[in-house]
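These are the structures, in C-alpha cells.
Here, each number is a calculation from the coordinates, and none is a lab measurement. Please read all numbers here as calculations on a predicted model, not as lab measurements. Cβ atoms are built from the backbone, for glycine too; each structure is taken alone.
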Structure I
C-alpha cells in the first residue's frame, strides 16, 4: 500500500471538501483509539482549524489518558488545533434515571451504550454549529460497510468519512506512517460504550483480520458452506452481522409515491 500517497490524497480531499462546503474547519471526537487518532491527524495536516472533543461518559482512565496524550501530540506538531473536554456523565446519568428499563437486561445495556454514542453526536454537532465546522467521521470500511459496527445516528452521524474506504489493517499502516503515539497504535480496539475495557473483537466474536478476510470473500460471492472450522465460523459471523445491519449501511428507504397518485 502506498501510504504516503494515500495520506496526501485524503488530506487533499479534506481540503477540497471543506473549501467547497463554505465551512471553516473540522470537529472530531477523540476517543483514544486508532481511527480517531488517524482522522484527527489527517484533518490537522490540512492546516485548517481543528477542534478535538473529549466526551467522557464514566470512561476508563486508560482511554482518557490516551486521548489526552494524542491531542497534546497534535497541538505540538500542528497549528490551529484546539481541544475541549465535555464531561457528558451527568447528562447520561440524568437520561438513564429518566427512562424505563427493559426486562431484557442485554437490550437495556445495549440501548444505553448506543445512547452514549448519540449524546456525543449531538455534542459534536453543537460545536460544529457554533463554530461553522464540519463533523469528521472515524469509521473504517470493515466497520461501516462490513459488519455495521457503529451506532446509527451516533458515531455513524457525521458529515464526511475520510477513512471509510480503508480496512482496519490499512488504518494501522497509515497510523504508523503518521507517527501516531505508540500507546494508541498498540491499544486494543474498543468502542468504549459500556464503561469498561471490553474490546471490539470481544463484542463481535472475531478479529479485524478475520473480518477483513471474510468481507473480501463475501464481496466476491463466496458462501459459508465452502469453509470448515474457524473459517466457517468467522464467515458466518460476518454474514450475520452484515445482513442484520444493512439498515445502518444502506441509505434510508424512501416510500416513492407513484406519479399518477400525485396528479
Structure II
C-alpha cells in the first residue's frame, strides 16, 4: 500500500493519541482499584463522594475526545497560519503537551514552541478569602496530581519529543505566567488548572497574548463549578463575548475573535 505524507502524518498522530491514553495495552483494573482504595484510606471524605479513577500508567487523563479536539485545533492553527506558540497550564504527566509537540513534529514545524507550565508539585491550597469559589477545593491533598518535572521530561523523551522546542515553566501560575515576555504570542492556550484561582491566573496572564483567531481550551469547565465561574467572571469583567463549544462533559473551547 502506497502512503502519502498526509496519510503517514495521520497514522503517526493516531498512534500517538492511543499511546498517550495507554489505549494499546490498557490500564490495569487491579491497579486502578488499588489506587481508589488508597484514596479513600487517605481521604475519608471520599467515602461519601467516591474516589477519582485516574489512570495509573497513561500519560494523559483527558480522554479520547479532548485529545482529538486538541490535535484538531493545533492542526487548524497551522493550516490557517495562526501565529504563536502553544501552552498548557496544568500538565500532570505531560500527555497533552506531548501531543502538541507531536503535531509540530508531524508537520515539520521548527519555529514554534510548546510551553509546559505546572508547579510539578501538585495544586495550591485554596485561598478562600481571596477566592471564595475554591473554599471547599481539596485537590491539593492528592499526591497523584504531583508529578515531578523530571518525570514529565522523561515522558517526552519516551516519544523522542524532548528538544529545545519544549520549554518547562515550573511554579504556581501566579508566580510564573507573569514572567513570560511581554511580546509572547500564542496560537492556542489550554488551561487545566482545575481551581478558580488557577483558571483566573492563567486567563489573566495569557488571554491578551492569544493571537486573533487562536484557540482557548478549558479542560474542567463542565466538571468543576469553580473553574466555570472563573471563566465567566473573567469574560464578564472584560466585556468579552465568545462562542463556547462543548467537547465532552468536561472540556470546552472557543476561538478568539
Structure III
C-alpha cells in the first residue's frame, strides 16, 4: 500500500538544525508529562500528535509505561523520529510511528487505537494549523479521550505577540547558540510586524565566517492565551492544571 502524497515538507530545509534548539523546551515539559501520564500502566495508550523528530517522544516514553503512538506528517522529521526509537531498544516494543497530518489522521483514531486514548500530547504543534483545522484537531482529541484520560497541550504566552510586534528590521532576538566541533550554530527568531507570523533563521559559523544560513518564514500562529483557552473549551476540553507553559486537560 502506497502512502498518499503529503503537503510540502516544511522541515526539509531546516530539519537538520531543529533538534539543536529543542532540549530546553522539552526539558521543561518532562515534569508535566510525568504528572499527567506517570500513573498509566503498560496497557494504556498515549498519542503524540505532531511528534516531530522524536525529541519529545523519547521524553514522553520515559515519563510513562504506556504505549505511544507518534503521528508526524513530515518525512524529514519522521526519519529522525524512527532513528530515535530504534536507537533505544526498550522503545521499539511500545512506540509506533504513523505518517499523517492533523486533523485528518485523527479521524482514523479507531484504526490506530484499540479503544479510547488514555492520554495525548499536542506540544509545540498547534501553531502550524489554521483556526478551522486547530478546532477540528482539538475536537478529535477530546472525542478520542477515554473518561479519566488526560492530555498535555503547550500554551501561548499570556502576552502572545501579534501584528504590530517588532519585525525583522527592528533586530533579531537570539534564542540559542550551540558549539559542535569547530562550528557554532545560532538560532534567531522574530515576528513579522505586518503578519504576526514567525520568521526564523539558522546559521552555521566557523570562527567569524558564516558557513551557511537558512531562513524559514513559518505559518506558525496562535491566538492570545485567553482566546486559546476558549478554543479548548469549545472543543470540549477543560484545563485541569497549568505547569511551565503547558496545560493538563481533560474531557469537559
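For which of I, II, III does distance in nm of label points 7 Å out along Cα→Cβ at positions 119 and 135, calculated from the coordinates, equal 1.6? Only one of I, II, III returns 1.6 for distance in nm of label points 7 Å out along Cα→Cβ at positions 119 and 135, namely I.
Figure out for me which of the structures I, II, III the number -16500 belongs to, where helix-only ellipticity at 222 nm (-39500 (n - 2.57) for each DSSP H run of 4 or more, over all residues; to 500) was derived from the coordinates. Matching structure: I.
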